[in-house]
Structure P
Amino acid sequence: MILATHQPIFLPWPGFFAKGRHADVLVLLDRVQFPRGRTWLTRNRLKNETGELWLTVPVWRTGRGLQRIDQVELAEERGWRAGHLRGIRQNYAHAPYLADWWPALAAIYARRQGTLLAFNLELIRLLWTALGCRARLVLQSETGIEGRGTDLQARLGRHLGADRLALLPGVEKHLDEVALRHAGLEPLRLNYRPITYPQLWGSEVQNLSALDLLLNCGPRARAIIDRGVVTPSPAGPRSPAR
């Protein structure tokens, strides 16, 4: 079984969903520390006539100290929800598939989820279904597994019965591959590369939120994401037998 993990980021980019189309289970790491600085958990990019349309989700930080991701609360009174929807509607008015997905998107924004995790999770699940991801979504908090780095990945693998860990390029430098293999979890590199697809507003911008891909390409988005993944391969030579 192939395991993948990722933090529950805001309106993820297509590489996130490439994991979901090539793994059996994806664990959203909601019990790890929320970053102090800028983070993809609260911001991402769409597109407008000048290039990038940044959407930012305000959250409460002041006086909260170190927080886990599942503890972060939304700053609801700042009026950001209407601004996000206005920006999407104005800049994607001519996107071929806006009408197909606008009701579901607007419904998510109309609810008051309370926490960043709940809000991001609703958006992830919407895109998860739209982009045909086969992996089962699991929250780290549902597993009862705690930890960091390689140890966390290995413990999740054992708990879920996985024998392979899907990795996007660059992630392996943060993990001890030898320790993963000794724990029975073979690193599997998804050779993902940025994808090209029709976009509004002139020159292409890579690695936008997958919402841009969905609104522009609709049902073709699944095949486009798959084009970005070269045949998965082991992340490196196996460690010597012990």
Structure Q
Amino acid sequence: MSYAISPIGHIRSCFKEKFAIPRQPQLAPAARGVLELLPPFDQGEAVEGLERISHVWLLFLFHQALEDKPRLKVRPPRLGGNRSLGVFATRATHRPNGIGQSVVKLDRVEPGRLWLSGIDLLDGTPVIDIKPYVPYADAVADAHNGIADAPPAPIPVQWSESALIQAGEQALRLGEPVVELIEQCLAQDPRPAYQKPTPERRYGARLWDLDVHWHYPEPGVIRVLDVQPGTDG
């Protein structure tokens, strides 16, 4: 028997492309967005009670990674992208039915909108359900994961003087914690682990409407080069 699933809403996110999105939620508390609910869930009745809850689970679709042929094994970024595991032992985006889940902080509740932080979702992501986080049931004290038992160790993020000034100016324009967002995302080293960057190589990502560029002046260090409003097209 087959089932049809329809989105209940879509995420308006600070992440405009997949590169540099944290690989798990809560690793970048400054990552913010809004879940805009679709009818009939855009009515106040659907979110009544959420104002008493600090965090929610979002079930969503990896809409840019949907595939017709299921994968039995994947290469998770946590293992450097060059070792494979069974798909069910990972949280890789290439999944049966393309379903993902994230626990995110609920900052504000309005009819038709949920204001979120600590997100790891791409702009436009279709959300298929919301469930309240229940600490006594969802936080398992003696749980363990031998593959990912702790968050990746952050790497130092340095700034050029001009980039830090630019980021501060854009933070005022957007009303968003731009400096913190950049530092929290880059500290997780978004480049593929198998790449060995040279100081001459520039990397970039789109956060909000900003193009952020950085390089690796030495191994294990990131230096932000510039933060500029992006140009599309």
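Descriptive notes on the structure:
- Looking across P, Q, the calculation of FRET efficiency 1/(1 + (r/R0)^6) of positions 157 and 205 (r between Cβ atoms, R0 = 25 Å, to 0.05) that yields 0.10 traces back to P.
- Comparison of P, Q - label where mean projected area of the Cα convex hull in nm² is highest: Q
- Among candidates P, Q, the computation of mean count of other Cβ atoms within 10 Å over residues 133-140 that gave 17.2 used structure P.
- Structure with the greatest value (metric distance in nm of label points 7 Å out along Cα→Cβ at positions 5 and 21, set P, Q): P
- Highest-scoring entry among P, Q, by distance in nm of label points 7 Å out along Cα→Cβ at positions 61 and 101, is P.
- A value of -10500 for helix-only ellipticity at 222 nm (-39500 (n - 2.57) for each DSSP H run of 4 or more, over all residues; to 500), calculated from one of P, Q, originates in structure P.
- For 23.9 (mean count of other Cβ atoms within 10 Å over residues 13-20, calculated) the corresponding structure among P, Q: P
- Structure responsible for 4.7, with distance in nm of label points 7 Å out along Cα→Cβ at positions 45 and 69 calculated and labels P, Q on offer: Q
Taken together, the values in this text are just the output of simple stated rules run on the coordinates, not laboratory data. Note that the structure is predicted; figures quoted are calculated from it, not measured. Cβ atoms are built from the backbone, for glycine too; each structure is taken alone.
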